[in-house]
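What follows is a group of structures, each given as structure tokens.
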Structure 1
Amino acid sequence: MTKSIISTSHAPVAIGPYSQAVLTNGWLFVSGQIPIDPATDKIISDNISKQTEQVLNNLKAIVEKAGGTMQNIVKTTVYIKDINEFTAMNEVYKQYFTHDPPARATVEVARLPKDVKIEIDAIAVIPPR
């Protein structure tokens, strides 16, 4: 088994003892991303749409660093603080997966790191380079 740690400055640094992502045998496991702007290291906005956009941009940066695109993502899990904001989140989400979207689970949670409104993790299949 080969295991490569994927890290990019275009996504927030890990805030704990974990990697942004791990690539092993063509599978990329991306840690949960929250709406931190990597340029400022600050949470952007309190708006669910803007937070969702930042989270997906963070995921995109990590997947691209591993050699893939958003189309390589096969599964996501969305953790959302208020399920009543599902529609607003989904409007942004569908802009990033315009055809053949990945499988997905969405779970309402009581609390997320740094009290953000959303966190998303992902699994992708990365073609050999």
Structure 2
Amino acid sequence: MIPSISTSRIRQIAAFFGIIAVIFGAFGAHALKTQLSANALENWKTAVNYQFVHALALLLLATLPINRLIRLSAWFFSLGIVCFSGSLYLLSIREILTINTAFVGPITPIGGLFFILGWLCIFFSAFKKN
């Protein structure tokens, strides 16, 4: 059973993730650029970029007729942002937080899988008759 989600809720989620992406992008460009290694900063930028792309994809989903596959795609994109981008954010700042992030590494590819599943749902929804 897929939890129900309306187009207005998808727009709200998209806007939330978009706002956070702008904030995190600015934070990385200004506050973190002197605090992180080049590799960590590149990971931060990757997280922001993927979050932006998928926030915009969520916004696009809100313009489509809602069906089971579109709902699934919205959930997969949201989970992908949390897992993929969220884990990269944590991995990026581990140098300054001095926390053990061993548990975070395996979450990144799971988030990537969620993104793939979301795009597959959109692909297959194109073949569904409404």
Structure 3
Amino acid sequence: MEDIVKTKDDEKTALLIGRFIDEHKGEQTVVLDISEYSSWTKYFIISTSSSLGHLKGLVRLLKTFLSEHNIDVYHRHKNISENGWELIDCGDFVIHLMNSEVRSFYNLEKLWFNGKIVYQSSKSS
């Protein structure tokens, strides 16, 4: 019974993160439940940033948001990468913020096609 409750709480948290990113102009935000296919995380939260400045601002805001919601960040670069992809590892949630070129190239949604889409922004194509 505990696992079911925890799973629902995890999904709510993943949705909260996805919606927060959308509210801060993340584009094509998708929350994928990959818990059945991954032993190291439960959710991928993927979103596109419009520029390097937007990426940096989004990471800064997200860091504060995660801290306020007591969500631990296990691994994150100290300096935001200029390669167009910032990965924030929160254990059960892995957040991928990418520019459109990087997102198109790696196409994580296709790679993890078995994952269940639990949220997709209205701005998704």
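Taking mean count of other Cβ atoms within 10 Å over residues 52-59 for each of 1, 2, 3, which is largest? Don't skip to the end; give the middle numbers.
Details: 1: 23.4; 2: 19.8; 3: 17.0.
When mean count of other Cβ atoms within 10 Å over residues 52-59 is computed for each of 1, 2, 3, structure 1 gives the biggest number.
Which one of 1, 2, 3 has Cα extents along the principal axes in Å, as calculated from the coordinates, equal to 41, 31, 23?
Numbers: 1: 41, 31, 23; 2: 52, 26, 21; 3: 44, 31, 26.
This value belongs to structure 1.
From which structure (1, 2, 3) was distance in nm of label points 7 Å out along Cα→Cβ at positions 28 and 68 calculated, if the value obtained is 0.6?
Working: 1: 0.6; 2: 3.7; 3: 2.8.
Label of the originating structure: 1.
Computing helix-only ellipticity at 222 nm (-39500 (n - 2.57) for each DSSP H run of 4 or more, over all residues; to 500) gives -7500 for which of 1, 2, 3?
Details: 1: -7500; 2: -24000; 3: -12500.
This figure was derived from 1.
Can you tell which of 1, 2, 3 yields 3.9 when distance in nm of label points 7 Å out along Cα→Cβ at positions 84 and 100 is derived from it?
Values: 1: 3.9; 2: 2.9; 3: 1.1.
Considering all the candidates, the number was obtained from 1.
The numbers here are math on the coordinates, done by the rules we state, and not lab data. It should be emphasised that the depicted structure is a prediction, and the values quoted were computed from it without experimental measurement. Cβ atoms are built from the backbone, for glycine too; each structure is taken alone.
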